[in-house]
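Rule-based calculations on the coordinates, nothing more; no lab input. On a predicted model such as this, the values are computed, not experimentally measured, just so you know. Cβ atoms are built from the backbone, for glycine too; each structure is taken alone.
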Structure I
Amino acid sequence: METTRLEAEIFSALTNDTAIMELLPKGESSIFHLQAPAVYPDYPILVYSPISDVPVLHGDNLEELHRVTIRVHIIAQDYSALYSAVKRVMASLGFTRVQATPFIEDGKKILIVDFKKIIGG
């Protein structure tokens, strides 16, 4: 599976999750790929992006498996409910959480969460 297809699956899973849609003020318009807009919309929002796609197994000069890491930024005053919902959705897609880092930028509270998945085989 190519990373672009995986990204489409992630967007679909996030937008089809009722709990996430109820937590986002503008529904799927509150989910962004790669980066948030220069002027932030109503909070909370989600931003998801691939941060790595690394081969992990080769055989007969072909890539057999690769590890994809997806980073999700949850920008919200209180991100606990969204964090739980995003973890659940990503787990349902076969991802494992790697790390979560709280962050503040320009007074905005952000939780940065990385998820990984091995693809191929």
Structure II
Amino acid sequence: MSLFFELEGAYIVIGIFFLLVTLFVTTRDFMPRVALKRGMIGVFVIFSIMIGFHYSMTTSRMKEVERIFNDNGTIICENKMRRTISQSIIISKKLGWRLEGDLLKSDNVVRDFYIARCVEYIYDK
């Protein structure tokens, strides 16, 4: 469950914000009485589906990245630390990387990379 909140925490906060906006708008005098119930249920269902789909998609990609890495494949991860020249980093076991839990670590690189932010590296051979 902690993985869910770690991956979807920001989206849950955004969903709560939109629920509060919906609550504020649907309780105004010019809105019909049924608007509160329909609005809250509608926004909750839409955000629940979207967050659930995003979580499912992210966890399946994490499993795929883990499988590729363990099969000595190459993956590419987003490098948010350096935003100038190289925004991505190529990772593989051949380059001295190891997988510890959900983190990719290397003795040569200061920063660890979370596999949720990685994808398979596809290139022309």
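-8000 is what came out when helix-only ellipticity at 222 nm (-39500 (n - 2.57) for each DSSP H run of 4 or more, over all residues; to 500) was calculated for one structure; which of I, II is it? It would help to have the intermediate numbers written out before the result.
Numbers: I: -8000; II: -18000.
The read-out comes from structure I.
Which of I, II yields 44 for percent of Cα pairs over 25 Å apart, as computed? If you can, show how the numbers build up before the last one.
Values: I: 24; II: 44.
The correct label is II.
Going by relative contact order in percent (Cα under 8 Å, 6 or more apart), which of structures I, II comes out largest? Don't skip to the end; give the middle numbers.
On the way: I: 23; II: 19.
Greatest value across I, II: structure I.
Comparing mean count of other Cβ atoms within 10 Å over residues 67-74 across I, II, which is largest?
Details: I: 20.2; II: 13.8.
For this comparison of mean count of other Cβ atoms within 10 Å over residues 67-74, the top structure is I.
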